[in-house]
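As structure tokens, here come the structures.
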Structure I
Amino acid sequence: MAEMVVDSSVVIDYLRGHTDAAEFLETARRAGELATHVVVVAEVFAGARDRHELETIDRFFGEFRIHPIDTSDSVLSIDLFKRYRLSHGVGWLDCLIAATGLRTRLPIATLNEKHFAVFEELHVVRPY
């Protein structure tokens, strides 16, 4: 398995105790290829209900390579958002994740294929 950007849908499944997500992430961890996007980290932190969950999430992401946003991602994300928001209902945060995936040529591991399928040159992987 090559490095890929793990989307929040997979992370949330893992944190909720779903076996498929745990197996997928464990395989990636053993291969040294845990990576995600800073937007995913923020999305998951936003869902924390208390300090204990915040600490659990913080420990969980400690093993991940976290891809930052760069200037070209910001610019491309706005172009993608303008192009696909009305026609496909794509949100800006997904456009930002997609822009980073396109720049780095890394696939996105997600359960929400419909959010990313519109980006023709982006490789989307359904992890389970």
Structure II
Amino acid sequence: MSVARKIEHPGLCPLKAIKNQGDYEAALASMEQVFDETEGPVADYAETLGILIEHYEDTHFPTTEASGTEVLAFLMDQNGLRSKDLADMLGNERAVSEILHGERPLNLNHIKLLATHFNVNPATFV
């Protein structure tokens, strides 16, 4: 008998390797139902399912570390900003361009100002 049947939660996916997008979506739907459980068989099911989901995500959706300038470029794009919009904050428009092209590093003052401006942790740009 599977753990899903023992815990008496209808509609939960079985605990098995997640091999495709359909399995993954079913696992996420099941996790939504049991995420807040902290004790007993349902909590054990949630923990095991979480491990299976994490393994699938690590394999199929690998992440890479972004540099501070890549994060800055992303935030500028998401907020519809251009170099001239940050010129006063980072010195001038040329300085912003040099930072974005990797010709000049972000300094501590830049990082503090950008973190405040975009309301993110300063470590985002390190």
Structure III
Amino acid sequence: MKKNRLAINTWTGVLDIINCVLFTLSWFVIFGSAFSDAMSGTHNTSGIGTFFYAMAWIGVILSIIALVLSKKHDISMVGSVLSLIGNALFGFTAALAFPAIVVLIVGIVFLFLQHPAKNNSAEN
């Protein structure tokens, strides 16, 4: 049975919106924590950075699940792929936060649209 909409795509889109906000804030939070660590002699920056990376990798896992289920139900996989790429960009390094945010925003749009996949047999 083919579904027109999947809840996993909606939840992936919601997590991507949250990740966009987190990725935007991450540089300010990490630099602020590093400055605070330098002034006080503590070591909290690695724990804060780990939180942002964990959110990115949770997004990667959720995007893979959405990708597999979208393929199974013949829903366009563009949003899931872009979500996977955007979260993976930040997951590899926070230096790629801006490209990750841009890719995630485009992916969110496609995740919420959930168009049926194009079928090659229908075109011929």
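Nothing in this text is a laboratory measurement; each read-out follows from the coordinates by a stated rule. On a predicted model such as this, the values are computed, not experimentally measured, just so you know. Cβ atoms are built from the backbone, for glycine too; each structure is taken alone.
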Response to the item:
P(r) over Cα pairs in 5 Å bins from 0, in percent, calculated, reads 2, 12, 21, 18, 14, 11, 8, 5, 4, 2, 1, 1, 0, 0; among I, II, III the input was structure III
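Tell me which structure, out of I, II, III, gives 29 once relative contact order in percent (Cα under 8 Å, 6 or more apart) is calculated.
That value comes from structure I.
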Worksheet item: Among the shown structures I, II, III, from which was the value 11.8 of mean count of other Cβ atoms within 10 Å over residues 63-70 calculated?
Response: II
